[in-house]
Every structure is written in structure tokens, then in C-alpha cells.
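Here, each number is a calculation from the coordinates, and none is a lab measurement. In this text, all values refer to a predicted model and were calculated from it rather than measured experimentally. Cβ atoms are built from the backbone, for glycine too; each structure is taken alone.
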Structure I
Amino acid sequence: MSSSQIKLFDIYNKLYKRFGSQNWWPADTDFEVVIGAILTQNTAWSNVEKAIANLKKKRLLSAKKLRALKLARLAELIRPSGYYNIKTKRIRAFLDCLFSDYNGSLKKMFKSDLSRLRQALLGINGIGPETADSIILYAANRPVFVVDAYTRRIFSKLGFIKKHASYEEIKKLFEKNLPKNPRIYQEYHALIVEHAKRYYSKKPYGENDPLLKAIKIKRFK
């Protein structure tokens, strides 16, 4: 095993020992994961929960029902998630792709070749790499690593990546040095978020982070 492999596993084990299994993503269906991934853009998860609850209360959390819903009504229901007019259009764009290319079947979409699936998602208006990878990892249960702002902050501070490394460079670091196991990717990503809430949510980022003492790696200058 390479040094990066050993240290990435070491971090994973330390986080798991401290926080335990995160059981993330919280959802009853794969479709709920997809909608949650779109709604969570630029907002706190607590706001997403309120929007999801609105859809569930009206029994509208299905691809067919949401596609038949007027945009104004959908926007009203997801208002708690913020940027609701923009997110309404993004949900509709996803649904249009789902029905035009996959006959409305998530199962059919998720059986696509992994590279083609990712490109299809990235081709949908408003879905960027983080949202696409969240859908693939948590809804399709396929092995892609999700990179968020917390991942960048933590692992640049630890010295694994350069401060301005691209999304794809960071993603490659994890996928190259971890087993192609979606369960590990899911747990690792969730543990990163949990750890970051304590040490990387406010500046100066990483102050008093115990990983800085526990993990020694050459820092980028």
C-alpha cells in the first residue's frame, strides 16, 4: 500500500472510531435521495428536510407526480430549501431527462455505464459534479467519491492536496487510494462532514483539529 492509502485509511478509521456509522443519506427511496441532492445545494440540510416533508405530506414524492405538478406549485412546496425557483427548474430538468432518456425509470438510469451515467447527470442544467456524484453514490449505490467544501478544507489542511486542487483531482485521490466500495465512500464522506462541523465550519479552519497531530504528511507549500 502507498503512503496515501495507509494515511487515508488511518483517517477513516480514526473518524469511524470517534463518530461511528453515520447512516447517510437519510431517505426512504432512491428518488428521495435524488431530490434531496438537488435541494441541498446552497442550504442547510434542516431546510431540505422541511421541503421533503412538504412533498411527502402531499404524497407527491415520485417522478410521475412531480413531473405532472405545475412549476409554481412545486416551487411553493420546496420554498424552505431556498432558491426555490431555481431548484424547481433543476428538478424539472432532471425529470425531463429521466423520462426522455430512461422512460421515467431510475432503475434503468442507474444501470447505465458509470461514465455515461455521470456525463448524463452533468448534462442536466444545474447539476454539477458534487450533486451528480451524490446521486450516483447514494441513490445509484455506485462507487464515486463525493467531494465537498469540507473535504477540500480538511485534506488541504492535512497536506494531501493543494489548496486550489480541482474537484476531479481530489476525487481521483480518494478513488485511487480506496477500495471501489460505495459503502466505504458513503461512510467516509459522511464522517468528513461530521468532523468538519466541529473543526472546519468557522475560520480559522482546522484550529485544534486532532487529526493534524495524529496524521503526519508532507505539507504542500
Structure II
Amino acid sequence: MIQGACHIDHITVTAPTLEAGAEFVRQALGIVPQAGGEHPRMGTHNLLLRLGDTLFLEVISINSGAAAPARPRWFGLDAMDHDAAPSLSAWIARTPDIRASVAACPEALGDIEPMSRGALDWLITIPAAGAPPLNGIAPALIQWSTEVHPATRLQDHGLSLLKLELLHPEPERIRRMLLSLGLHEQVCVSPSIGERADGLVAHINTPQGLRLLSM
């Protein structure tokens, strides 16, 4: 077990286009995310919105102008229809030792892959099939290769993540996973109710009050 090793790094909104994702975030939070960059190994690109000194929101979509990768894209983007609604689909937890964190976790989080965006480099876990683990309830793990967190370079609009709520029919299973990663702050688990088996809800403080983003 790794106590206190992992923290929420960012939350991810998937969208068929960046424009659709930006509008989804604007309607929910009242702010349009700023330009991010391209991920050459995945054929994707993103927009970014600061949620703290070491935390941000990402909007990601397939980059139609980039070459398709030889493997499935991350975050299940290959399975997204062109007219699909944007949604909060995944979250990423930061760790100082990604191999130790993967070994400690009882859930399969995927292979450890090198990734880049512009001048930034990192290691991240990606399942072979591309879809987020446990339908996005389990995090991807990231280990940055930079001393300064990329969120510090983003414009501050006064937004902050109050908590990320994980909805799942087996809440104790999810709590065991979080404990194995030392994830406590800002993450809570609730039993799912109704037809949907699982889901993510981000509770975000904005200058206009508390707002929610969800699947």
C-alpha cells in the first residue's frame, strides 16, 4: 500500500471535437478552456482549464489533422460517435513512482506508456484497448517529467475542484482501490443508484457558485 503517494492531477472531458467540448464546459462552468496542444503518439489534441496550482480540467478529442496511431487512442475516443455528447469520462492521478503505484493497485490500470505534448513529457497508464479502466471510475496514473506542474502556466479564473465523486455499484471495491493508491483528499465514493451502473461527478467551485460536471 502506498500511503499519500497519489493526488488528483486532472479530470478529462471527452468530446467529438474540441469546439463541442469547449461549449460543454462553458455551459457548465461559465468559462471557456484555453488552448492546450497535440499528442503526437495518440493523434489527439486538447484544451485546458486551471482548477488549482497542481490540478486542471482537460477537454480532449481526436485530432482530424493528425495521423492515426497504430494502436487504439486513449480515453475510448475511437468508440465515440461524431455526434456524441461531451462528458466527464476519466480522471488522472499523479504519482511520484508510477511503477510502484501500478503494482500496489488491485485494479488493472493498463500499460505504462511514454507521452508528450509540446515541451512536456510524462509516463501514463493506458489500457491496451484504449477505454478508461472501470469505465473511468479507476484513474489513469501519471508521472510528470517536469519540476513545475503544467497547471501553474494556465490562466487562473478562480475555479477549484471541491471533490470528485465516484459512483459505482461496488463502493467498497472502489474504496480499496483508492486506499491502495493513498488517494484520500478530494475523492469520495458513493453507491450508484438507478439504471446507470457507474459515473463521475466533479464538484467545482466557480465565481458564480458551485457547479457540477458529470458523465
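Descriptive notes on the structure:
- Once mean count of other Cβ atoms within 10 Å over residues 78-85 is evaluated on every structure in I, II, the highest one turns out to be I.
- Top of I, II by distance in nm of label points 7 Å out along Cα→Cβ at positions 102 and 118, largest first: II
- Structure (I, II) behind the derived value -18000 of helix-only ellipticity at 222 nm (-39500 (n - 2.57) for each DSSP H run of 4 or more, over all residues; to 500): I
- Comparison of I, II by distance in nm of label points 7 Å out along Cα→Cβ at positions 6 and 198 - largest value held by: I
- Which of I, II leads on Cα Rg over 2.2 N^0.38 Å, largest value: I
- Structures I, II were shown, and mean count of other Cβ atoms within 10 Å over residues 174-181 at 14.5 was computed from I.
- Among I, II, which structure scores highest (criterion: distance in nm of label points 7 Å out along Cα→Cβ at positions 14 and 134): I
- Comparison of I, II - label where volume of the Cα convex hull per residue in Å³, for residues 30-157 alone is highest: II
- Computed 23, 11, 7 for semi-axes √(5λ) of the Cα gyration tensor in Å, for residues 126-165 alone - originating structure among I, II: I
- Origin of the derived value 0.30 (FRET efficiency 1/(1 + (r/R0)^6) of positions 54 and 182 (r between Cβ atoms, R0 = 25 Å, to 0.05); candidates I, II): I
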